Structures are given as C-alpha cells and as structure tokens.
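In what follows, structures are represented as structure tokens.
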Structure 1
Amino acid sequence: MQPSTKLKYFQIATHAIAIVAIPYGIYQEMWSWFGWALLVYFVVGVLGTTIGYHRMLAHNSFETYAPIRYLLIFCGMLCSVSSPLTGVLVHRSHHKHTDRARDPHSPSVMGYKGTWFGDWMGIDLKLDLRTARKELKDPFFKFTHQHYATILLLFVVMLALVDWKVAVYLYCVPALFFYHYKGFSNVFGHSWGYRSFDTDEDSRNCWPMHILSFGDGWHNNHHKYPGRWNTQIRWWELDPAAWIIWLIKKPT
C-alpha cells in the first residue's frame, strides 16, 4: 500500500469520527470543545499550512530559526492533508503549470469535484518532480513522507490515551475542516473573487478563502508575486499571517 493510499483511509476515518462527533457534541452541549476545535483549526492551520507548508517550504519566501522551522512543519503535518514533501510538490507543480493540463488542482482542468476530492478519487496528479529535487533527496522529507500516515496515527493514539475527547475534538474535527479548506481554496482561489493583476491564469483574490486561512486569500496577488512572504498589495488587503512571519523570520 502506498503512503498516499494509507493517508486517504486515515482521512476518511477521521472524517467518519468527526461527522459522528459534531452532532453528538451539539446534543451534549459540549460548546467549549467546539471552541477549542476552532482555535486548533486557526492556530495549527495558520502556522502549519499558510506559513509553514505554503510560504516557507513551497516558496522559500523567508528563513527562520531551526526550532521554529520544525514547529511550523509539525503543525503542517498535523493538518493531515499531505506530507511536507507532497505539499511542496503539489504547490510548486500548481505554480509551474497553473490552470493548464499538469496543474494538480485546477477547477478549469479537473472540474470542481476533481479539484476538491482528486486525491480520494485516485486521479493522477502528474506532479512535476523537477520542482523539488532538493527535498526529494532530503532524509527528513523522505522519512516523513514514507511514514506520514503512521506518524499521524501514533499521534492520535497518544491523544486518545489522554482523553478521547482530546483526540476527537482537538484532532479529528479540525482535520475535517483542514481537508475541506484545502478543497475550498483550490476551487474558489481560481474561480471566485476579484483580480488585481492580469496574470496568465485564473487566480482570484477571494475573501472567504482569506478568512479561512488567515492570510492566503489574496491569491491573485500571490500568483503575481509568488516569492513574497506578504500578500498585501492594497492598504486594506490585510495579511495577518505576514505579521507572524515578520516576528519569526531571520533578518535579511
């Protein structure tokens, strides 16, 4: 079984648990647990996906200190969407082939369903391995990719040993949100919103995506300047993730 298949089954299992846990929590009025789940979604998602996987790993837009770097990567792994290596490969392939045949998540190429659930549907993403030559040789990236689903499973078991509610509401429920944020951003970041730049693809600045990611919704700005750690162009296009990066990045 390939690591990607293991991850798919792990994601489906966490979805099933979360789908049961949400109405159960509402019935039991477990509002504080939902509050913690939302906090985990924003903190882990912003640090892991928006800052760690996206701006730090995929684009190398800033450098930070080793303990912070690995904390960001760890948060990205907890989002349970992809290993660090897959995250880099998918996003760099997306930028190199945006809205063309080899784009791994373009709604104009794969349709909404294929873009949202392509990894579950077994669609060949045709990742461009040339975009991650360095990472493909890195022992850390190779190990975390090969054993990604196992690492996540062990982490969930450890949480469950503390309290089943911790594993369910602080991991499974946020994991459901993370997966569908990924689908939402892949679809609506290239189909709904306004364009500040006439780029040669369909990227959009999307308000809902910006709120859900705490900073990655100015997608058209990002495609115009992919190497910038701050996506703000106009004064009102606030980028909260960039405020955090400003605090943790090494001086240039």
Structure 2
Amino acid sequence: MSSHPLISVITVVYNGEKYLEQTIQSVVGQTYTNIEYIIVDGGSTDGTLDLIKKYESNISKWVSERDKGLYDAMNKGIRMAKGDIIGMINSDDWYEPEAVQLIVDAAIQNPSKKIFHGDRYDVLKDGTRKVKPFHPSRFKFVYYGMTYNHPSMFVHRDIYENTIYNINLRALSDYEFVLKNLLQDSEVFQYIAISYVNYRLDGLSGTMSTKEILREGYTARRNAGLVFIKNSFSYCLRLLIRTAQFKF
C-alpha cells in the first residue's frame, strides 16, 4: 500500500435531509484528503437531493434511484468504489476530523490487516455523547450480539470482493458480515482504541420485536458459518437474556 492510498467513503441515505449536511461536512472536512466520496440515495422525496447538489463539487459520485433497502444500497456503493479501503458513514452519523487519517496510519503500520475498527461516540437525543468502546469478548460477539462498532469500520476492498452485505436481512447484515469474516480469519481485524465516529441511537433494530431479532440473529449466524449446535445455544441464550430484561 502506498503512503497516500485512495480511501472511499460511502454514505447511504433516504429522506435524510435532517442530518445529511453534517455527515457530508464531516467527510469534506477530513484532515486526510485523498478521499473518494460516494453518496447512494434511495430516491428521496424531501430536500436530500438539494443538499447533495449543494456539495456536488465535493462528491466524487452520487446516484439517486430506488433500491431494495439499506444493505442493497451499501452494496451498490461498494461496487462504485475505487479506493483501497472503504468506509461507510450513514446519513445521520458523522466522523471526527481525523478519522480517515487514523485508518490510513493503521493500514500502513499493519499491512496484513484488512478490517479496521475502533470505538464510537453514541449520541443521545439531547445531543450529549457517550463513548461506546469495542468489547473484545469473542464469546459475547459470537453468541450474544454485535460488539464491534460497525460505523467505525473501514474495510479493504479485497474483503468486499469476497463478501458483501446480505440484502435479505433487515438489520443484522452487518453482524453477519463481521461474524463471517471473524470465523474465517480473525487475524485480519485491527482495533484502533480511539472514538472517531458519532452514531445517533435510533437504528432500525430498535423497532424490531424480540421474535424478529432472534430469528434474524439465528439466520445471520447460520449464514456466517456458525454450526447448528452453537447457533442453537446462542438462540437460547439470547432468548433467556431478553426474557429476563423484560421481566425485570
């Protein structure tokens, strides 16, 4: 890898005018400059396109058309990307100014690594932020749920050439993607112990029922390659924990 690699950053958006400008400005304002910025819009009907056009000179590529949901749009952006490493920043989140530089430094210092991730700031409804660190427990990730901060991830294009996001899952395709790569080769991951992305706490998974979450989690683990016995254990463990949470 060169000392100044091309980094692709993708924003997926649908009717996201409320926060999109902050997202765009956070990419445009990066201290690292060799960035290809791609926006994939799902056919917005609000002011999203006006914002995209406002910053068109700072955007390398953009498209606005109907898609099959979040993960389909993410895959579309990946296919458009030309960078050595690809990051995803959703339209209601934003990067810290040094985010991409941190990734580039880590990639140069760790040439064998392919998936870079770090901590994040969770942004509450009142605007306050709390650090959400990566939890290193492999057991918790495999058997309970997402411990990696997907919004912080930057992924080498070699990985995306072999694995993309499952468009048949509503909310856990990112979990499936990370788990599949972890089970195949955990040595490709590189953790950066810094919070460099801001994440608003109003994601899709919060609107799903316990039954939907358990079913989708089972499917994601199966698709990622987790064997039946371990997957069944995970299902029962998550059911017990969620039942206890609602009971108490």
Structure 3
Amino acid sequence: MSLDFYQDRPHACSYLEDRQARNIYPDPMRPLTNALYSQLIQHGFRRSGEHVYRPFCQSCNACVPVRISVKHFRPNRSQRRCLKKNDDVSLSIRPAVFDDEHYDLYQRYLSHRHAGGGMDNPSKDTYLQFLTSSWSDTAFIEFRTPEKLLAVAITDFVNDAASAFYTFFDPDYSDRSLGTFAILKQIELAQQQNLSWLYLGYWIGDSPKMRYKSHFSALQQFDGQWREFDKKALNNQ
C-alpha cells in the first residue's frame, strides 16, 4: 500500500513546556479505516478523535511509542497490590456513545487533573470529538463498585491488539491507583481475546504524566522497529 504523509507547522508541545513540536499525518484524502489504523499504529501513530498522527520533531525524540506484550506481561508487587485493592470493582464494556454519567465524571476528572491546561470545561461536542471516531473500533470500559462509577477507559481494538487511548476516573479515589488498574484490566482483556499487544501511546521521560508507562513489564519501544524497552539508553539520549 502506498500512502503519502504530510507535516504540520511548528506548534506548542502538548507534553513538554517551552518546546515546539511537529506531527506527521497520513494523506487526508485517503479515508481512514480501522484496518489502515491497524497498520499505522504498528509504526508509532496514535489516534486523536478522527485524526491519526505521529510526533515528528527534527531536534527531539522524546516521544517514544511503547506497547506491552500481553503474553509475557507479569505484574510487579505494586501492581498486584493495586489489583487486590480494587477487587470490589467490576468491569463492563459499553459502546462508544455519549453517556451523561461518563461525561460528568470526565468533567470532574479534567477540572482536578488538568485545570487551566486547555482541556478543562469541555462541551459535549468536544468530549465526543476527542474520544470517538466514525471509523475506529472503540469501546468505553466502565469500572464500578456496587455504589458508583469510578473510571472509564477508552480502548481501541485493532488487528491483534488493543490500544489504551484514554482513561478518566474519580479524583476522590486516587488512593485506588485507578489509572494503573485500568491498564492492568485492559491487559487482562487483551489476554482473554488472545491479542498480542496493548499499545500505550508515547513514553516521555521528562513528563511525569507519561513516564509511568515504563513501570509495566514486557514493554517494547518503537524506533523504526519494535525492540525491548531500554529506559537507560533513552534517558542518555
């Protein structure tokens, strides 16, 4: 398959302050499909709403695509404690459609975690435009106790893999480590479906919100080809 790519203009980096960033995008005249995305995600691309992109900055390689080999993943002691702490939480898979309860939780999460960052105070339209698309195979995975909704993980399903797109959770329950718990349960879901990978997006060593991904075992990085994740080498770049 032949596919052209285009690069955008420099803009403020979404992950690192005081840096400029550029992305590349597949040909906007080529209709996106889940089958095409299944190929692009293997080359470091990610979805944001209807769009697919990959960071492509001339003087910066901070954004490292990473994925977990779910067949070889083993939880560490901290992750096993996280699972045990949340053994009262049930999981259910929902369609990627608007839900008032989800939206209320999303607003609370953003106001607590991303206040003043440009994402808080979303409208219903921007909420759906960011999390869903017309072409992706996306599910909203609910995490509940008998009393309430705790978290929602937005998960894309591609060929032989799942992709952890975004997770939002109740900020009043931060002691449950719900972000970590959501990834652990998505790994379990991928294992149950006999998938090979869980894509986590980008690991960024200088970003506290993005470097937690290296806490998971069986992690791979993409630098033209997929290889075992090497945190020491990346930190020395």
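Read-outs throughout are calculated quantities, based only on the coordinates presented, and are distinct from any laboratory measurement. All figures in this text were calculated on a predicted structure; none of them were measured in a lab. Cβ atoms are built from the backbone, for glycine too; each structure is taken alone.
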Please compute mean count of other Cβ atoms within 10 Å over residues 43-50 for structures 1, 2, 3 and give me the label with the greatest value. 1
Supply the structure label, taken from 1, 2, 3, corresponding to helix-only ellipticity at 222 nm (-39500 (n - 2.57) for each DSSP H run of 4 or more, over all residues; to 500) with the calculated value -7000. 3
When distance in nm of label points 7 Å out along Cα→Cβ at positions 19 and 179 is calculated, the result is 0.9; to which of the structures 1, 2, 3 does this value belong? 1
Calculated from one of 1, 2, 3, FRET efficiency 1/(1 + (r/R0)^6) of positions 59 and 147 (r between Cβ atoms, R0 = 30 Å, to 0.05) reads 0.75, and the structure in question is 1
